[in-house]
Structure I
Amino acid sequence: MDAQVNNVLERSVEISRVINAPRELVWKAMTVPEHQNKWWGPDGFHNEDMKMDFRVGGEWTFVMIGPDGTRFPNHAVFKEITPPSRWVFDHGDGQRVWFESTVTLQEVAGNTLVTINHVFPDKASRDEVVNKYGAIEGGKQHLAKLEKYLSENKV
């Protein structure tokens with residue numbers, strides 16, 4: 001394997017799930033704030049003060065509130081948007097960028113394969129988020145909440 005590719009893999013976290021819904025509905029639930037704010041985040045988390053300017057160069061800000069009340073400020077800037085299949089953004093807290101995130105939606109037999117890939121600046125940053133904050137399990141919960149939201153709500 002190419003050293004550069006290997007370096008990206010060791011700095012990445014990728015979560016995917018097949019969602020039982022058409023791609024256009026998944027896109028809407030993921031990119032329209034009034035839908036997204038109702039499911040975004042791992043189990044036990046909710047969001048406040050969400051603002052999303054969903055365009056290249058636009059900002060997305062919100063405060064994620066943990067089950068214990070801890071507040072996590074989030075700030076993203078959209079770098080690429082290709083409806084209804086892909087968007088890329090830099091994600092951080094408004095002080096620094098933590099990682100670049102790429103979300104892809106692929107049609108699979110009438111359903112949608114959602115893949116979220118985060119690439120961190122270095123392996124240590126990736127490992128901290130995985131080990132300290134449970135990013136992989138949280139990501140799985142995150143996508144399960146999306147599927148549940150789509151099954152229970154008209155989008």
Structure II
Amino acid sequence: MALVFSYPTYASPGGRPVWPLHGRADRPRPVFNVTVIGPGGVWGGPALLDTGADDTVFPDFVAANVGLDLSAAPTGAASGVGTVGYPIRYAEVRLRVLDGTELREWPARVGFTAAPLKRALLGYAGFLQFFTAAFDGERERVELAVNGRYPGT
């Protein structure tokens with residue numbers, strides 16, 4: 001069975017019509033809740049499924065909430081639109097997603113950053129590497145089926 005997540009919609013800035021969407025006043029995005037499980041706690045919150053993100057990345061406060069000590073963590077860097085880069089510290093956690101019917105949980109290497117994220121990013125490493133994703137623009141939803149790399153339950 002696949003996990004199925006409907007896209008929530010987000011108002012356009014100032015409620016202005018979105019010309020490429022024929023005047024629609026909101027934008028659908030593949031955002032759904034993800035749970036991060038660490039050695040000292042659990043955090044859950046919204047995350048954007050982002051095929052353009054190399055890594056799965058959470059704000060630094062999530063690491064603190066789940067009891068991770070990142071002082072000696074492996075490091076990397078990331079940047080989004082533009083050239084400003086932000087440091088990332090990596091750690092192993094367990095991730096869990098639930099669509100209301102199906103539940104998946106697995107160990108993952110993810111990043112943590114002080115970059116000003118609107119929400120966590122579910123990128124290739126740690127997330128999409130374990131799923132086959134079917135994005136359905138007409139129905140505004142995404143289906144995630146585990147693939148042969150999936151190490152979880």
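For which of the structures I, II does the calculation of mean projected area of the Cα convex hull in nm² return 10.0? Only structure II yields this read-out. Suppose you compute distance in nm of label points 7 Å out along Cα→Cβ at positions 90 and 130 for every structure in I, II: which one lands on 2.5? Of the options listed, only I reproduces it. Structures I, II were shown, and helix-only ellipticity at 222 nm (-39500 (n - 2.57) for each DSSP H run of 4 or more, over all residues; to 500) at -1000 was computed from II. When distance in nm of label points 7 Å out along Cα→Cβ at positions 18 and 122 is compared over structures I, II, which one is greatest? Largest calculated value belongs to I.
Structures I, II were shown, and distance in nm of label points 7 Å out along Cα→Cβ at positions 58 and 138 at 3.7 was computed from II.
None of the figures in this text is laboratory data; all of them are computed from the coordinates on show. Keep in mind that what you see is a predicted model, and the values were worked out from it rather than measured. Cβ atoms are built from the backbone, for glycine too; each structure is taken alone.
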